[in-house]
1. Using FRET efficiency 1/(1 + (r/R0)^6) of positions 20 and 164 (r between Cβ atoms, R0 = 35 Å, to 0.05) as the calculated read-out, with 0.40 as its value, let me know the right label among 1, 2.
2. Supply the structure label, taken from 1, 2, corresponding to distance in nm of label points 7 Å out along Cα→Cβ at positions 60 and 76 with the calculated value 0.7.
3. So mean count of other Cβ atoms within 10 Å over residues 92-99, computed for just one structure, reads 12.2; which one of 1, 2 is that?
4. Looking at structures 1, 2, which one was Rg/Rh (Cα atoms, Kirkwood Rh) calculated from, given that it came out as 0.94?
5. Upon calculation of volume of the Cα convex hull per residue in Å³, for residues 84-243 alone from the atomic coordinates, which of the structures 1, 2 produces 149?
6. Given that FRET efficiency 1/(1 + (r/R0)^6) of positions 172 and 204 (r between Cβ atoms, R0 = 25 Å, to 0.05), derived from a single structure, equals 0.55, which label among 1, 2 identifies that structure?
7. Given a computed value of 2.5 for distance in nm of label points 7 Å out along Cα→Cβ at positions 148 and 220, which structure among 1, 2 does it belong to?
Structure 1
Amino acid sequence: MTLTLGPILHSAGIEPSDAQVIRHAYVREHEDTGLQGIHADSSDKEILSYTGQQSAKPGIFPTVPPRIWVVFVREGGDRARLWSVVENGGEISNDGKLRTFDLDVSEHMADLRNRLVIGWPAPRSWWLKGPTAAPYPVMEIADAEPVPFPGFDRLVLDFARLQAVMREHRYTSWRTALSSVVGIYLITDTLDGRQYVGKADGAERIGQRWGVYAANGHGSNVELRNVDANNFRFSLLRVFDPATPSQLINEAESHFKEALDTRRHGLNRN
């Protein structure tokens, strides 16, 4: 049985009927708009800008495109490699020749960027409705390249990245590092700036503790249950060898709660 794009979209939380699929080709100049095209060395910023500028001619592009755009780049005659998934915030300008859309790169299928290759049997079609592209065959899913661990003192993760770190093969070294230490961590609600100081000690390492947050968003902390985890940012305040006495870790936790005033103006209750 051949794996197709449809199940991959579903597993990423994308309903094909709510998406469109685009395949860019490397061209010097866009034939519909006269704008400069993209090439093999184009940056992500350039590809995003290129994707967001579409012809205003009737029939060239959907009048009301969906929210999710799954963007591939042509690879050979009948293959397409995933560049990224973007979310369409709507049309922001239209001068009669060019339409510009407000696009943001989404975390949907982030683990498959530059790895997923599908067959593209419709060479004349550069965009398709999601249900039309869903039966397209998956030709390849390349191994993910490892992401180097940045170090404990440079680690700052939003919630989506934390989930990726706890799940994806390319972050194996991160999980190994985080599972080798105990210590004090900080969670910041980026929506309002409130902070929570927590600890991992005893048999529980930072990696195991953060794995619970990645799974349920609140880490079983009452203070965090009513806060949207999608706004959380995780960082480390201090790490210790697992053999460090619990008293020293408790003292460090109390110090940071006092220094950051997280009991009165943050998310700590004690």
Structure 2
Amino acid sequence: MAVHAWKMYGDRLMSDSMRSYPVRRIVTHGPDLKSFYFDPVFESYPGQFVNLWIPGVDEKPFSISDATDEYIELSVKAVGPFTRKLMECNVGDYLGLRGPFGHGFQPGEHALLIGGGIGLAPIRYLSRFMQTRNMKYILLIGAKKAQDVIFRSELYDDQIYCTTEDGSLGCKGLVTQEMKRILDTETVSCICAAGPEAMLARILEIADVRGIDVQLSFERYMKCGIGICGQCCLDGSGIRVCVEGPVLRREEIRETTGIGLPHRDATGTRKTS
């Protein structure tokens, strides 16, 4: 078992050494959609991520969906070989964790929090963080269909809105359509969002027109997670998503090209279709 190598990054404590921990609890939200709970082995901030290792398989980054004095929660949707293998894990199995990494959200009063698809995971953590500090916010959730919405049992509040593309839960349509309606009727000082990059690009366009600040969480292919390999650098700005991100503000996004384009793969190649 590896020994922790704790380091200060800014004012945060992180570990770039992998260590194995038992899965304490698993909650199934829907088909290929689960939350995995671990002991509270480190402190984190909403928007940060960890690298999760399945012994003998691979290591991948995941946003933290909640963290308390009792547990750390990672919420995952099966979309590829690694995450499908993760769905086979059971309570008591040992998985590797290292982190937390990156810069998270900097919430303020009257923020609009938007989570699209599995992007709801870090947004849900942010909402709970704000709740404990009695900060006012509005939560907007978007998904293709009802069974894709995680934490459905929590979606009962006057300030929580939901959209699904097929209309099976909440309003029918795109999350950005509901976002514009909310901006027309509510006081919003900042938009914090995570989800598909096409959604983030559209949110940025709408926010620019209305002069509203944004904090957007981006994903890129990662290898080291600590800023050495450069695999997750953004075109134009050179921002490393694993270190300077994953949450970026408007001025940082402005320096970046390729927002909304297909991501580069492990070889650095960007798919053209």
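What follows draws every value from the coordinates through simple rules; no lab data is involved. Remember, predicted model here, so these are calculated numbers, not experimental data. Cβ atoms are built from the backbone, for glycine too; each structure is taken alone.
1. Structure 2 accounts for this read-out.
2. 2
3. Source structure for this number: 1.
4. Structure of origin is 2.
5. For volume of the Cα convex hull per residue in Å³, for residues 84-243 alone, the value 149 is produced by structure 2.
6. Only one of 1, 2 returns 0.55 for FRET efficiency 1/(1 + (r/R0)^6) of positions 172 and 204 (r between Cβ atoms, R0 = 25 Å, to 0.05), namely 2.
7. 2
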